[in-house]
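Given below, in the form of C-alpha cells, are the structures.
Any read-out appearing in this document is the output of simple, stated calculations on the displayed coordinates, not a laboratory observation. As the structure is a computational prediction, the values presented were derived from the model and not from experiment. Cβ atoms are built from the backbone, for glycine too; each structure is taken alone.
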Structure P
Amino acid sequence: MRWLNCPYLGSSVELTGEREAHIAEQHPEILPGRLDLLDQTLFDPDYVCSRPNRRELGFIRYMPSFLGGRYVVAVVVSDVARDGDRLRFWLVTAYVARRPSMWSIQWQRS
C-alpha cells in the first residue's frame with residue numbers, strides 16, 4: 001500500500017496493492033514506471049471534477065511532456081474508514097486522456 005499526498009482533500013490518498021495492480025494492468029503507461037504522474041496530479045491538479053450520481057472526484061493535470069502532451073486523470077473515492085471515525089480517500093483508477101470528458105469542474109487552478 002502507498003499513500004499519496006493531496007492538499008485539496010487535506011489528507012493522504014490510499015493506493016492499495018489491488019488498485020495499483022489494476023492501474024498497471026489497464027494503464028501501463030502510468031504504472032509501474034510513472035508513479036510520479038499520480039503524485040503530481042493529486043498534489044497539484046489543474047482541475048478537480050465530479051460526475052453526476054457518482055461518489056468520486058477526478059483530479060486532472062495536463063502533462064505537456066508526457067506522450068506528446070496528455071492529461072492524467074486520477075479518480076478518488078471516499079468512504080468511512082473501518083474505525084468509523086474518519087473519511088478514507090482511496091485511488092480507484094488512473095488513466096491518460098487527450099481530453100478528459102464527462103466531468104463537471106468543481107475547482108480549477110487560477
Structure Q
Amino acid sequence: MDRELYERRANIVKALAHPSRLIMADALVKGERCVCELQALVGADISTVSKHLAVMRAAGLVTMRKEGLQVFYSLRCPCISAFFACVDEVVRTEAREQARLAEMVG
C-alpha cells in the first residue's frame with residue numbers, strides 16, 4: 001500500500017481519538033442526531049461539540065444537514081460499529097490478561 005492510504009487511515013483514527021468523539025460516533029451508529037442531542041450526550045458546550053464534529057466531518061466520518069435552525073449529523077460509514085466491536089474486544093482481552101496477572105501476583 002502506498003503512504004497516502006496510511007495517512008488517510010491515520011487521519012480517520014485521529015478524528016476518533018477523543019472520548020467525546022467516540023461517544024458521538026457511537027450515538028450516530030444508531031442513527032442521525034441533532035447537535036443538541038450530541039451536546040447532551042457529551043456534556044460539553046456547543047462550541048466544543050461543534051469543533052469535535054468539524055474534526056469528524058473533515059475526516060469524512062460524518063455528514064450534516066440543516067433543517068431550519070437545527071443541524072443534524074449522521075455517519076457516512078455505519079460500518080464503524082465493526083471497528084468499535086474490534087476495539088471493545090481488545091479492551092476485554094487486555095482486562096482478562098490484567099486479571100490473570102493479578103491472580104498470579106496475589
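Among the shown structures P, Q, from which was the value 17.1 of mean count of other Cβ atoms within 10 Å over residues 51-58 calculated? Let's see the in-between values first.
Values: P: 13.8; Q: 17.1.
Of the options listed, only Q reproduces it.
Work out the source of -5000 here, i.e. which of P, Q gives that when helix-only ellipticity at 222 nm (-39500 (n - 2.57) for each DSSP H run of 4 or more, over all residues; to 500) is computed.
On the way: P: -5000; Q: -22000.
Computing helix-only ellipticity at 222 nm (-39500 (n - 2.57) for each DSSP H run of 4 or more, over all residues; to 500) on every structure in P, Q gives -5000 only for P.
Out of P, Q, which structure matches 1.5 when distance in nm of label points 7 Å out along Cα→Cβ at positions 3 and 91 is calculated? Numbers along the way, then the final one.
Numbers: P: 1.5; Q: 3.5.
It was calculated from structure P.
If Rg and Dmax of the Cα atoms in Å computes to 16.9, 60, which of P, Q did it come from? Don't jump to the answer; show the numbers that get you there.
Values: P: 13.3, 44; Q: 16.9, 60.
Answer by label: Q.
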